[in-house]
1. For mean projected area of the Cα convex hull in nm², find whichever of P, Q sits highest and give me its label.
2. Out of P, Q, choose the structure whose coordinates give relative contact order in percent (Cα under 8 Å, 6 or more apart) equal to 9 when calculated.
3. Of the structures labelled P, Q, which one yields 5.0 when distance in nm of label points 7 Å out along Cα→Cβ at positions 66 and 370 is computed from its coordinates?
4. Tell me which structure, out of P, Q, gives -14500 once helix-only ellipticity at 222 nm (-39500 (n - 2.57) for each DSSP H run of 4 or more, over all residues; to 500) is calculated.
5. Looking at distance in nm of label points 7 Å out along Cα→Cβ at positions 42 and 314, point out which structure of P, Q has the largest value.
Structure P
Amino acid sequence: MIYLDNNATTQPAAAVFEAMQPFLQGVYGNPSSAYSLASESKKVISDAQEDVAKLLGASEPNEIVFTSGGTESDNWAILGALEAFPDKNHIITTRVEHEAVRKICQKLEHQNYRVTWLKVDEDGSIDLDELRSALCDKTAVVSTMLANNETGILFPVREIGEIVKGHSDALFHVDGVNAVGKIPIGLNETEIDLFSLSAHKFHGPKGIGALYIRDGISLPSMLIGGGQESGRRAGTEAVHQIAGLSAAARLAADLTPLDAVRKLRDRLEDVILQTIPNTWLSGTSDRTKRLPNTSNISFENTNGEMILHRLDENGICVSTGSACNSHDRTASPVLQAMNVPYSRAMGSIRFSLGRYNTTDEVEKLLAILPGIISELRSIAGNN
């Protein structure tokens, strides 16, 4: 199998599996208990906070709170900010956010909250002047992603944070789920207040993530119960998963393997765009403004789901860049927001490489793909 869908999830690293095992067997103490068996679990949690803080460039380990993943972290950041500012009812986000942000904001629009949806251009970039104009004294939170999960496009979060803090007292939340482990983060050099991550995006286990809460910010809890996580998130900690996240964070701190990933991505992208007719890159061609592992390529007048299935038959895993279904055949909201024509959006494929991909795997894809596209276009009468 050739796995080229690393923005969806990643293969857990061997070191992650090894780190989790003791806490699924002999070391099972509840970290809230007072005896020595529990102290081992408690130490894993504090060590993991340090590892994640180092990975993110946070100032203090206690700024890290563990969650069930990116969705909970995103939801908590937005809902917590609104609860922290009960006199404010305005949210600013973008039209290309992940569903974990987009859908909670859509729900809040039906609950008397006002949401400003920042537009993006055809390159996938936001207009910072539009952000500046949208900020007001009723703005509770600005929520943007760092890296788009479909296109890999990077948002200028440092500049965004400076604008937010220079023109309002709103909290600034960043969904960093698809960026961690791929690019440097450096939170202590930004104005970011809240930052979401998920372990399974950088070779950790599923079901565990974290929310960075800048020191000095009091974010109301979403979960009510015990006093775990210094009273910020109730519920007995999933120690085995936290141990896995800790191991993954240590591995992800070394970005050296991403140099090889970038070269493979560039090779894949160049060959496809140069050798297969009527193919288009979704988003900016400036690779410094995209994740080093991601290419979203549209095969015009070709069905993305059919491409995906044909590649799957050949043992290659990718993702379609469109949320296509048999009922309404609508294109991805991200590609719609970027004004990608329907004929291209419906043939969009996301290739997202990872640390374990090889040159041979990319060359196999490049050998197989042209024939698949030619065949599908011939069947559809588009050759």
Structure Q
Amino acid sequence: MKVSGDWLEAPKTKAVFAALTAQGHIALAVGGCVRNALMGVPVTDVDIATNATPDIVLKLAEDAKLKAVPTGIDHGTITLVSEGTGYEVTTFRADTETDGRHAVVRFSDDMHADAARRDFTMNAIYADATGKVLDPLNGLPDLEARHVRFIGDAKARITEDYLRILRFFRFAAWYGDPSLGFDADALAGIADTLDGLNALSKERVTGELIKLLSAPDPSPAVGSMAQTGVLGTILPGCDSRAVAPLVHLEGQAGLGADPIRRLAAMGAFGGDHLRLSKKTQTRLALYQTLISTPEHPAELGYRHGPDIATDVILLRAAMLESPLEPKVLKDAQTGADRTFPIKPSDLMPDYAGAALGKKLRTLEEKWISSGFELTKADLLR
């Protein structure tokens, strides 16, 4: 079996492989690039594994006049830059000691040992520079079945890095077959290691959760996270039930995946357990306020714009598990297109200061209540 594509055949990629193998060392594409190529999914990054130790990788890069950046040299990772593109090159290794967050590694010249320390069988598939696929742990059947499965003992893999709990659900959301359910051994391992999630930083948890919620339909994974106690551990008080209805409504509205909209559907309005930007926190706080206000769709569109209005309409419907009326989205756009016809100067000098602001608000509410039909003359009459 072979893989192919620009990601592998581009001159800049070939230059990296040529540099790494110039003195007889092994260089193999591994992980997401091979997995995605086999699945027909776009490849965004190319990771390379090699039996060359980091010091040798640096020397080989120098000989080939490739820029080398020691991004994670203590763990065997060096980024080689070819024609402006970075390639993470990591020496074959085996984890020897871990606290669930960071591993102590030893370098190896054995591809099988390198494969065994990875997370999922579908991520332990390699390809050489010609595209020939190497499958040391028999991950291809799992990949073909879209079965996300830990390598070896699930609990052991998780205790090496507790973030793998969230990675399991992310990979299930993106690459798994929902009709298969979730791997029983994985769920058992997760149930035994839940407390390890508390040792993870907010940044790592947030990163994985955002990637998971960006999947086309993360609702089965989020539902399983709730059932296994994972969701309650990382986001206490949050609920998964509105995610599936929201995904359905997004499809009806012709909207793509939005992880922040989906966080709101879960009730993740506070920033206590996640590391979110101030802009995102402000957006979530606005959703929380508007979901429970009586503002109708047209008013939402007028006051907050069509995007926020549409999100709030969908969130309200998802949380109530009610159908989406097509008219409401049109109403939101109608409101967004309207401009209040009264300016402060139209009320001066009869009104000034606080009285002017109060009068403007009164007229604006009257105008909105009319369905934006009242003209300037009507309002000033």
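What follows draws every value from the coordinates through simple rules; no lab data is involved. This one's a predicted model, so the numbers in the text were calculated from it and none came from an experiment. Cβ atoms are built from the backbone, for glycine too; each structure is taken alone.
1. When mean projected area of the Cα convex hull in nm² is computed for each of P, Q, structure Q gives the biggest number.
2. Q
3. Here the read-out was taken from P.
4. Details: P: -12000; Q: -14500.
Matching structure: Q.
5. P
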